Structure P
């Protein structure tokens, strides 16, 4: 049975609470979610690029600094 929420009539706080409740429910049932078939292929390709040295990683602080520098 579908549930309809009066989104246009809800306050900002009510909307956030609804989103949090939905997210909490989805997280409890995460085993029901299957990754699409193409996802495994993409992950394999990316792992191969990392293994071959074609891709590298930055730590989060460095990545944020570089992004900020690009945007200023």
Structure Q
């Protein structure tokens, strides 16, 4: 995720990302699964139905805002 954001010009640290992800899990917007890969614990996240619905609403609101600005 950090690398993907970097490709889009954003520099964020794990100390920024992980608290946000934890909050999103706590709010049931994401589900987290821990997997052991090459002896290391990797965290995998996916959106919940609640998270998908919020994303749809946020995209709609952003589209309205951009339309008003333009």
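Values computed for the structure shown
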read-out: Source structure (of P, Q) for distance in nm of label points 7 Å out along Cα→Cβ at positions 11 and 43, computed value 4.2; value: P
read-out: Among P, Q, structure where distance in nm of label points 7 Å out along Cα→Cβ at positions 27 and 51 as derived comes to 3.3; value: P
read-out: Entry that produces -20500 once helix-only ellipticity at 222 nm (-39500 (n - 2.57) for each DSSP H run of 4 or more, over all residues; to 500) is calculated, selected from P, Q; value: P
read-out: Given 28, 17, 10 for semi-axes √(5λ) of the Cα gyration tensor in Å, calculated: source structure among P, Q; value: Q
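No lab work stands behind these numbers, since they all come straight from the coordinates. Fair warning: this is a prediction, and the values are worked out from it, not measured in the lab. Cβ atoms are built from the backbone, for glycine too; each structure is taken alone.
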